[in-house]
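Chemist: Each structure below appears as structure tokens.
Throughout, read-outs are computed from the coordinates displayed, never taken from laboratory work. The shown structure was predicted, so the numbers you read here are calculated from the model rather than taken from an experiment. Cβ atoms are built from the backbone, for glycine too; each structure is taken alone.
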Structure I
Amino acid sequence: MNLIVDIGNSSAKAAVFDGDTLLLRKRIDGDPEAELRKLAEESDAEACAVAVVGTAPEQILKTLQGLLPQVLLVTGETPTPLVCDYLTPQTLGADRLAAAVGAAALRPQCNLLIVDVGTCITYDYVDERGHYLGGNISPGVGMRLRALHEQTAKLPLVEACSSWPRLGRTTREAVLAGVMQGIEHEIDGYISQFERACRQTAVFVTGGNGVRFAQHREVLRNDALVETGLNRILLHHLRGAR
């Protein structure tokens, strides 16, 4: 059994895999150290992969290392089944790389665009040869809404919701519609450009806000794409260590 831990900007998630099979996936809402200890013991995990967007929490790593014989801290420089063409892998987010690995595992030998709509919106590309090519980073929903409020004199702070008008008839509606439609058109533009440029393509959409966008597109939605990729990286590491 493999325990997978993804600590992002806004939330932390954990998953348990038996080989390539996802058995459990959950958000960590309480004490992360206690919850991970319980998961590791209950799942009888033998190895763990950890990805952290910011600074790795030393105590959590020490706890996992005390519980499991194999703990891999995944970074942009960690060897993966993909060839990494990124020029500065030391600055590459482990979550971006893992999502690319996960997508390539699910759709091999295919040109891939991975759209992750989280705190930031990331667009990452994998070619049919299995090369991670890089991608782009854009502000996420919350960032855009907060920026309009914080960097203007009178615009209100508006919360995101599951639906929005096409035409704002109040200032709050105008802010919400502008941000959400802007993201919608941005994602649509990336997908259209990608599909025009490449043959044999697949588009994955993931992330906490991913379900809100690209509704009219034929895309592959997978909320566990990062965890799937982290598990594949861990398996790659374990096989190489033998």
Structure II
Amino acid sequence: MIRTIGATAPDNADLPTGPAKTAQVREMFDAIAPRYDLVNRVITFGLDRRWRARTFDALGLPAGSTVLDLACGTGDFAALVLKRGCRVVGTDLSKGMLSARHHDFPAVQSDALGLPFADGTFDGVVCGYALRNFTDLASSLTEAARVLRAGGRLAVLEVASPDGALMRRGFDFWFGTCVPAIGGALSDGAAYRYLPRSTAYLPEPDALRRMLGESGFATVGRQLLHGGLSQILTATRSGMPACDGTP
């Protein structure tokens, strides 16, 4: 079901689903890859780097762990994982994004619905701002669980929406009006008009918790960043007690 995350979000009745969504998302990220990092820095005032660091910390994994960067894009998350002393492998739907990655780490082009890795390959999975771009979110989360070892950790960074009325109005104006304008000036206007609308694909928090549980995860946690501008979702692969980290 298509929903809206903000009170002033535009009509989302025409958002694509199924194979049409997969094709549109791939083409869109191929197009914006060359200036993706620049636009991210501008529209988040550089906070996205801090939020990625907090997301990685939420994994609670020791150095030497093997981590999958799901929907790795140009490699911001992967670079952080490497800096923290872990091994990383990336995967992304967009060939353009993989070609534009600015760090040297192994990566493969793949849909999240069919990850080319054996069961239990990874100690952790990180994913930044990609849940709403998956064509079948539930099945993609099940795949993420499959490639994690029992007790392995998932940490996801995603957009959210502030609870307070005043802050929500400011967020809606920035995300719904300013971000598309900045994206259009620096990169691809159509892609950054799609960005605020794509939040309609995200389930409500309680529904997303249930989805994670049904996909093979336990001890699902959620924390809001900067009053709800973004959120971190954490979960542990079912099969053994959770390791230390965000509950």
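Chemist: A value of 25.5 was computed for mean count of other Cβ atoms within 10 Å over residues 69-76; which of I, II is the source structure? Could you put the intermediate results ahead of the total?
Modeler: Working: I: 17.4; II: 25.5.
Computing mean count of other Cβ atoms within 10 Å over residues 69-76 on every structure in I, II gives 25.5 only for II.
Chemist: Also: If semi-axes √(5λ) of the Cα gyration tensor in Å, for residues 21-156 alone is computed to be 21, 18, 13, which of I, II is the source? Write down the numbers at each step before the final one.
Modeler: Details: I: 28, 24, 14; II: 21, 18, 13.
Comparing all candidates, it corresponds to II.
Chemist: Can you tell which of I, II yields 21 when relative contact order in percent (Cα under 8 Å, 6 or more apart) is derived from it? Write down the numbers at each step before the final one.
Modeler: Numbers: I: 21; II: 24.
For relative contact order in percent (Cα under 8 Å, 6 or more apart), the value 21 is produced by structure I.
Chemist: Given that FRET efficiency 1/(1 + (r/R0)^6) of positions 181 and 205 (r between Cβ atoms, R0 = 25 Å, to 0.05), derived from a single structure, equals 0.30, which label among I, II identifies that structure? Present the calculation step by step, with values, prior to reporting the outcome.
Modeler: Details: I: 0.90; II: 0.30.
Comparing all candidates, it corresponds to II.
Chemist: Here P(r) over Cα pairs in 5 Å bins from 0, in percent was calculated and came to 1, 6, 14, 17, 17, 15, 12, 9, 6, 3, 1, 0, 0; which of the structures I, II was it taken from? Before the final figure, lay out the partial values.
Modeler: Numbers: I: 1, 6, 14, 17, 17, 15, 12, 9, 6, 3, 1, 0, 0; II: 1, 7, 14, 19, 21, 18, 12, 6, 2, 0.
So the calculation was done on I.
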